[in-house]
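Just so it is clear, none of the values below were taken in a lab; they were calculated from the coordinates. Treat the numbers as computed from the prediction; the structure is a model and nothing was measured. Cβ atoms are built from the backbone, for glycine too; each structure is taken alone.
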Structure I
Amino acid sequence: MEELPLKLGINLPVLITQVVTFVILLVILRFVAYKPIMRMLDERSKRVKDSMEQAEAVRQQSARAEEEVRKQLEAASREGQERIARAVRAGEEVKQKAEEEARKEADALVKRARTAIQQERDDAISEVRREFADLTVLAAGKVIERSLDKEQHRDIIEKVLEESITHKKD
């Protein structure tokens with residue numbers, strides 16, 4: 001059996017030396033390269049994981065901010081609509097007040113006009129009475145051909161006219 005490894009070209013002392021060298025190389029590589037590489041890969045994996053978590057946090061924060069902006073826009077829209085409604089109501093109130101004021105002014109103007117017309121009518125009636133009294137005195141004077149006291153007759157005629165007016169009203 002010893003011949004078989006020799007026939008294959010295997011030299012046992014060289015093989016053992018190579019195996020020992022290989023094991024020493026593996027131990028050295030494990031401490032020198034494998035652990036630092038694994039530590040570096042672990043750190044990188046951790047950084048990637050942290051970056052992913054941070055990105056997720058930023059995405060969630062962005063979603064919350066977007067929701068907050070949407071709520072603020074809705075609130076602003078509602079407030080704008082309320083302000084518009086208040087402005088419309090205020091405009092209507094101003095319009096109604098203006099109409100009411102115009103109506104009051106028109107009523108006051110009509111009342112003043114009626115008062116002025118009534119005053120003018122009363123003045124005209126008084127004037128007509130005086131002229132009628134004068135004409136009556138003049139006519140009576142012509143009829144009886146003597147001069148009558150105008151003031152006395154005017155008073156008598158005024159009393160008669162007053163009595164006729166009060167009788168007409170009753």
Structure II
Amino acid sequence: MQELKRWNKVHNLTAIEEDREIIVRHFLDSLTVSLCLESKGVNVDGLSFCDVGSGAGFPGVPLKIYYGDRIQLTLVEAVAKKCAFLEYIKVKLRLSYKVICQQAQRVHQKFDVVVARALGETSEVLPLLQSFSNGWVLVMRGSQPLEGYDHCRIELPDVKSYILFLAKTK
């Protein structure tokens with residue numbers, strides 16, 4: 001959190017600046033993905049994760065900290081200053097993940113779990129996210145579910161949200 005705040009002063013990585021709000025709206029909210037996967041019975045061991053539109057690393061970096069070497073993580077981010085922060089924090093925290101610094105539409109790889117948060121209108125980004133997926137797509141939706149889709153409802157004391165959950169049909 002301290003590094004995020006330090007970089008944010010110069011690079012404007014996030015509009016959220018208060019410690020408690022950073023903890024709740026970035027870190028805690030990011031970890032709700034783990035609750036969703038657990039509730040759906042997904043064993044993450046050995047799975048490849050991709051955080052599309054990672055920004056300052058949310059939810060990908062907190063998930064990597066939480067899961068550690070159980071997952072392989074790739075962060076896709078188009079903004080160079082955010083990519084620089086992601087590379088810096090990887091070294092600073094001694095984490096192992098890959099950063100792809102380009103627009104998601106130019107990435108042609110597949111991952112077991114694809115996650116996105118605050119990426120745009122769900123109906124517009126869903127086809128792109130599904131094109132990355134060999135397994136599951138999770139879209140962090142905020143306070144409203146998207147009708148007609150499976151989702152996880154997360155209710156914690158400070159976080160109430162929905163995560164759109166799509167399993168790839170094989």
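Key figures
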{"item": "Which entry (I, II) yields the derived value 17.5 for mean count of other Cβ atoms within 10 Å over residues 68-75", "result": "II"}
{"item": "Entry that produces 1.2 once distance in nm of label points 7 Å out along Cα→Cβ at positions 36 and 116 is calculated, selected from I, II", "result": "II"}
{"item": "Parent structure of the calculated result 14.2, given that mean count of other Cβ atoms within 10 Å over residues 100-107 is the read-out and I, II the choices", "result": "II"}
{"item": "Highest-scoring label, criterion being distance in nm of label points 7 Å out along Cα→Cβ at positions 12 and 132, among I, II", "result": "I"}
{"item": "Kirkwood radius over Cα pairs in Å - highest-scoring structure of I, II", "result": "I"}
{"item": "helix-only ellipticity at 222 nm (-39500 (n - 2.57) for each DSSP H run of 4 or more, over all residues; to 500) from the coordinates reads -33500; which among I, II", "result": "I"}
{"item": "Test item: FRET efficiency 1/(1 + (r/R0)^6) of positions 28 and 84 (r between Cβ atoms, R0 = 30 Å, to 0.05) calculated as 0.00, pick one of I, II", "result": "I"}
